[in-house]
Structure P
Amino acid sequence: MRNKIIIAVSTLMLFIPWTILPLRSFDWALESPVAEIMISCYAAFMIFSGIFTIFAYKKWKIKNIWMQICTAINGIYAVGGIAAFLLMIPGQIK
C-alpha cells in the first residue's frame, strides 16, 4: 500500500510544474516580484520532487517501470530547477 501511495505522489509531481503555464498568462504574474517568487517556488518544488522520487527509487527500492519513468522525468525537472536558481543569482547580486 505504501508503494502505491508513493508512486501516486511521484506521478502527481510530474504534472504540477506544468501549472505555471496557465498562471503566466495573467499580467500580474509577469510583474517583477511576483514572477521571481513564483519561479522560485516552482523551482524549489521541482528540486524537491526530484529528490523525493530518486530517494523513493533508491532507498525504498520501488523499482517498477512506472517509477523508473517518474524518476527520470523528475530528475530532469530537478536539474531544471537548479538551473533556474542559478540563473536568478546574477540578478540578486548588486
Structure Q
Amino acid sequence: MISVTGGGIEEYLNQPHKHYPEKNEMLLNIRSVLERSEFVGVSCLKKHRSYLFETELCGEKTWLIVNEVKGRGASLYSISDSNKVLDGIKKPI
C-alpha cells in the first residue's frame, strides 16, 4: 500500500517538469496512474529505499518516486521527467 502525505503532495507539486500542468493534474488520479505504471527498480540512497515507477505523460516517459521510510511505510514522494533518476537503481529480478 502506498500512502499520499501532505509532504509528498508538496514535493510532487513543487517538482519542475516539462509538462508541469499535466503533472499536477495527474495527482488527482494518482492511484490509477500508479496501478498502470511499470515498476522499474529500487534505489537505496540516503536513509530510505526509493521505488521507481515508469509511466507516460503527454506521450513521454516520466517516473514516479515512492519512498519507504523505516517505521512509516511507503509513500508517494515525487515525480521526474529526467531519466537520471534511473542512475544507480537495482532492477527487479
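Throughout, read-outs are computed from the coordinates displayed, never taken from laboratory work. Fair warning: this is a prediction, and the values are worked out from it, not measured in the lab. Cβ atoms are built from the backbone, for glycine too; each structure is taken alone.
Tell me which of P, Q gives 1.1 when you compute distance in nm of label points 7 Å out along Cα→Cβ at positions 10 and 66. Only structure P yields this read-out.
Each of P, Q could give mean count of other Cβ atoms within 10 Å over residues 18-25, but the derived value 13.1 comes from Q. A value of 46, 27, 17 was derived for Cα extents along the principal axes in Å; which structure in P, Q was it taken from? Of the options listed, only P reproduces it.
Could you figure out which one of P, Q the value -6500 for helix-only ellipticity at 222 nm (-39500 (n - 2.57) for each DSSP H run of 4 or more, over all residues; to 500) was computed from? It must be structure Q, since only it matches.
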